[in-house]
Structure 1
Amino acid sequence: MITIAGAGLAGLVCALELRRRGAQVTLYDPSGGPGEASVARFAGGMLAPWCECESAEGAVVALGATAVDWWARVTPVVRRGTLVVAPPRDRAELRRFARRTTGHRPLSEGEVGAMEPALAGRFADGLAFDGEAHLDPRRALRDLAIEVRKMGGTIRWGERATRPVDLDCTGIAAGLPGLRPVRGEMAILHAADVTITRTVRLLHPRMPLYLVPRGGGVYMIGGTMIESSSERPPAVRSLSELLSAAYTLHPAFAEASVMEIGAGLRPAFADNLPRIVRHDGTLCLNGLYRHGFLLAPAMAARVADQLVPEMTNENICEF
């Protein structure tokens, strides 16, 4: 029996990977159900390895390349790619983004409008990352829990793990050396007059924005540069900048209803890359940062390599 502390994104993905290899698994989590206390509920759910390489290591592409197919076995995945655009005054940002990434094709103004008619005539050019996708994080967490149980795993909601456990997936609470909290902020909007079908990234030097459609006129928006270690709710300044960027993407967002705002502290190491380490005798998966849904499947496979007896038993596995 393999015991896991934490049934957030990392714990659930590891449990499913272990069950697929035949291991008996029990997870413990003090929250009442999937996603209730997981920072992953504030994620964008973007499966975008090529876009992420604009500011991340190249290994993100290698490890994230199989994430779309992995998630499609668990939860609905929207395979419509990512559209990257910039306001006319910031077209230099688009050229810089293109130089720092791969897996994209250039778009003319007409091609941008053909991909997303709501944006027709608003951007002179853009980049299409056709191989990328997105999912709904909250549904994915629920579907993960269902799949783990369907495969015969046990999840004990409302219970704290009795130490020691075989695997610690408790994020910031793990207290690993070198682990720090990095803040991410988001808002969920309902904009009945806007129809956008794929993830859109709006480049701006001060406030890069990503918008992810959830269906039915609902959109999640997040800012990639709003980061600190504070646990307070989103500040008026940062929220206004986020909403202003959404307005720049399409003026109809000015009439959108704000359904939810939120902030979460994401676990990160200094290089913002995940690690599997042994701490006080316990194997730990941590530091998924903002690449959680993208990199969790590959990292869980590496965890399983260590915990399933017939596989390797190294103590440290990282990029």
Structure 2
Amino acid sequence: MTDKTLWVGLIGLGTMGQAMAANLLGARYPLTVYNRSAHRAQVLVAQGARLANTPADAARGDVVITMLADDAAVESAVLGPDGVCEALGPKAIHVSMSTISIALAERLAEAHRHRGQAFVSAPVFGRPEAAAAAKLFVVAAGKPIVVERCLPLFEVLGQRTFVVGKEPSKANLIKLSGNFLITSVIEALGEAFALIGRAGIDREQYLELITSTLFGAPVYETYGSLIAGERYYPPGFNASLGYKDIRLVLAAADVLQVPMPVASLIATRFLALIAQGGGDLDWAALAKLVARDAGEEGRLLSRR
């Protein structure tokens, strides 16, 4: 069997899933897609995808990818009635690319092992524009022979794959730790921009200075630009999902007995943002909360 004869299913057609599905079709993989709101699949069906009526229907091929918002959505699609586990064939592969808890990743690995199915955790780093450009970074973990079989798919979806071990949940822990670092950068940038803004320093000039000298990494450039321009809507990744991820980080830290005081602070900041109506803003809007605390904004949550 050549790689391109793998029949792939993709469950979850949010902004990320849509872009990933389009790239798989562009690479000529036979593709079945499923989304709870079927209208989101119309463009993909027009491009040659097959529309599934249930998650199980999307999991009757060689590989099924889940790209869903949270644990509840993944658990329902995989372990629920008409779910992936019921339909996935022996030795077929479930690739979980969602950001989920360590506990759920372990449950999924066990559920698939019990049924003789293969499982790989492969969460990604990258915003929707990176997904559309096939520039994601994939963090993969699972049995080496299974991960190797998935590598051609990952090459279609991303610019580089990091294989981090045999235990799928290790990839999920790395993904959560990375999201914690991103939120730490956002909070720090927000505080720095509030400080220089109070002094009347030009925000765009400040951004150019710090990204050209001390902080040239993409995370500073991306989120510094969003904060400097106050571009928080529409979101690339919304604050309510950011809060979900930080709570998952803290849950993992609790199990591993690792104090994470900065993560606890950021969780509180997210909760304050969401409580004031900012859950559907980009998670970079943590900086908007800082600005309001500094007296820079009378109204916190205008969609700019």
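Here FRET efficiency 1/(1 + (r/R0)^6) of positions 55 and 255 (r between Cβ atoms, R0 = 30 Å, to 0.05) has been calculated and equals 0.60, so which of 1, 2 was it run on?
Attributed to the structure labelled 2.
Given that helix-only ellipticity at 222 nm (-39500 (n - 2.57) for each DSSP H run of 4 or more, over all residues; to 500), derived from a single structure, equals -16000, which label among 1, 2 identifies that structure?
The read-out was computed on structure 2.
To which of 1, 2 does the computed value 13 (relative contact order in percent (Cα under 8 Å, 6 or more apart)) belong?
It must be structure 2, since only it matches.
A value of 0.80 was derived for FRET efficiency 1/(1 + (r/R0)^6) of positions 111 and 191 (r between Cβ atoms, R0 = 30 Å, to 0.05); which structure in 1, 2 was it taken from?
1
Work out the source of 1.00 here, i.e. which of 1, 2 gives that when FRET efficiency 1/(1 + (r/R0)^6) of positions 247 and 271 (r between Cβ atoms, R0 = 30 Å, to 0.05) is computed.
Of the options listed, only 2 reproduces it.
With volume of the Cα convex hull per residue in Å³ derived from the coordinates and found to be 122, which of 1, 2 does the value describe?
1
Any idea which of 1, 2 comes out highest on mean count of other Cβ atoms within 10 Å over residues 7-14?
1
Just so you know, all these numbers are worked out from the coordinates, no wet-lab data involved. Predicted model only: the values in this text are computed from it and were never measured. Cβ atoms are built from the backbone, for glycine too; each structure is taken alone.
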